[in-house]
Structure P
Amino acid sequence: MSARSSDQFQPNLSRAALVVVDMQNDFVRAGAPMEVPDTRATIPIIQKLAERFRARHAPVIFTRFVAGPERTLLWNWSPQCAPPTCACWRGRRRSYADVAGDRLVIDVVDELPVAANDHVVDKYGYSAFHDTVLPEILKAEGIETLVVTGTVTQICVEDTVHGAFHSGYPTIVVADAVSSYDRELHAAALRGIAVKFGWVKPSSEVLAALASPASDHRLTA
């Protein structure tokens, strides 16, 4: 195996994919059983990032947390996944306070429409890398760097960043495009990521780098 250059261990936005973690109805919509109210403020930022990635013909990958009737260890900490609430069950529909009609609970919210060339990765735990098709997608697309957004910062976002680190992907977390139901845990998770697992950057810096005409877009620490 040939040695990797030092540049290969820095974020390279010219070979990056955007990962949008769990921006689903049962997390985002008002009155949802797993509601994270702060998700809604991140939607316009995620929209801008997705538009920029698509314009560059770079992958946009949405993850969906999926639960079901078989009890798992996760139910101990997310009892909403158990009956009768059945949060994030495949095929389950629910009405929400902020939209008319009902929605499939695991679907990505209407405000972030999945484009024809986007990828959707279903996961059954916190990390988008654990027992999913994400590693195969990244390999097929020739991806070297991940830009991560979505919810919940200290749970599925953080565990996905850990998975990226252990898989060798330099990862940028967009600080104002991730969210939590607990702002102290949100801040602590971002600090922890920045210390040992990845880069934490504001969307303004990431969008500016993506707009650069340079063929090799790298962000410094």
Structure Q
Amino acid sequence: MLSNLTSTEDLMYLLLSIPSILIALTIHEVSHGYIAYKLGDPTAKMYGRLTLNPLKHLDPIGALCMLLAGFGWAKPVPINTRYFKNPRRDMALSALAGPMSNFILAFIGVILRAVLIRYLLPIFPATEFGYNLSFVSQIFILGFIFTNLGLGVFNLIPCPPLDGSRIFYTFLPPKYYFGVMKYERYISLGIMLLLILNVLDTPLNWITFHILSGMEWLVGLIPFL
């Protein structure tokens, strides 16, 4: 993700990514809990997880992976499927809410970047302060976009314990579902190993940049941008 930036920009990108990571992880988990709550499950609310306080949702290792690799996770929101009227469907909907919230945030970021380039950069004063302000603004918004895209794409991998697995399980017959769940811990360790070895970087980055291209195309259709 940072391969095209200079060392100074790398450091700036990392520092400015911290608030983006906190926002992305918090909204991601709150979205899970909120949709589950609307579908009848009060568990997340009972445990105080329907809050915008990032400390309630932060997983240190997942946040560090987000900072260094661009892909990561937060502390899972507790969900009790016994409260759902249609457990398989409602679990999938609550799981999908997290990644979708990140894609929405990323799209907002793309719009903000277009506004910045179209309207704000031309009026920044031609001074060192003006240059620094425009530079920091662009780096922050780019970090916000890629952080949310990275979190959304990574969590849609259909392997436990990621959100994509709970969506995928909706289409599995029960006997296959329980068969896969027996190996959930090993699959999780495998995903972690692939992440550490950077094996997932190429396919995930490919998907991320294509989603970004689609968002930029949509924003380009807005007349005043």
Structure R
Amino acid sequence: MTSKSMIDISAIHKDVKELLGKDKSGHDIDHVDRVLKLAMMFAENERADKEIVTLATLLHDVDDYKIFGEEHAKKLLNANTILDKYNVADKTKSKVLNIVRSMGYNKYIEGVRPGTLEGMIVSDADMCDAIGSIGILRTHAYALSKGNVFFDKDIRPETELVDATEYKTSRKSHSVQHFFDKLLRIPAILMTDSGRREGEKRKMIMVSFLRELFQEEDSQEWQKYLNVYEDKS
């Protein structure tokens, strides 16, 4: 099996880029690269295993159900193929797959969370890329890919998402609703000190953006929803 020093990270990155190359929903290689940059920063701060963090970050979306379907998400077909292709050691492979298997907001709703420091770091980095200024752009890009509008005053946020099935099928007819259904909730569920610091900073960027939007749209009712997050900041 391949030792740490022999794993070809650049080749794995190339394979991931090819798999995600056609995605238009915000889960492309640019997203992976941003998450990797954050994850490396978090790993340095938290003194985690950078090899595990790197591999799990690169592979965290290659079987995403939104892109590749439920069978891929369940069996991690692409992740397994890539790890086997580069002869990654069984122990390392197991750690990486366990992290990938625990990734995603729907897994959080199911009560599944990463059980290792490296997993927490990758999860936090991934969630941080969903929020802040990049998160605003990604949210709109995803809405456009689905033909949704940016803001519909008449469709209010969900007060509670009960399970992952409801989250996957929950109405997301406009981008602003998604901030309240998911994005503004993210900082409270981050697991590492590094992630929480970054998450709070990015939350305030979203709060500021939404505050200005609601003022321009004269949407006092929506401002009331936002007040909850402003009070916690």
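Every number here is computed from the coordinates shown, using simple stated rules; none is lab data. None of the values given here were measured: they were computed from a predicted structure.
Descriptive notes on the structure:
- With helix-only ellipticity at 222 nm (-39500 (n - 2.57) for each DSSP H run of 4 or more, over all residues; to 500) derived as -8000, matching label from P, Q, R: P
- Source structure of the calculated read-out (relative contact order in percent (Cα under 8 Å, 6 or more apart), 27) within P, Q, R: P.
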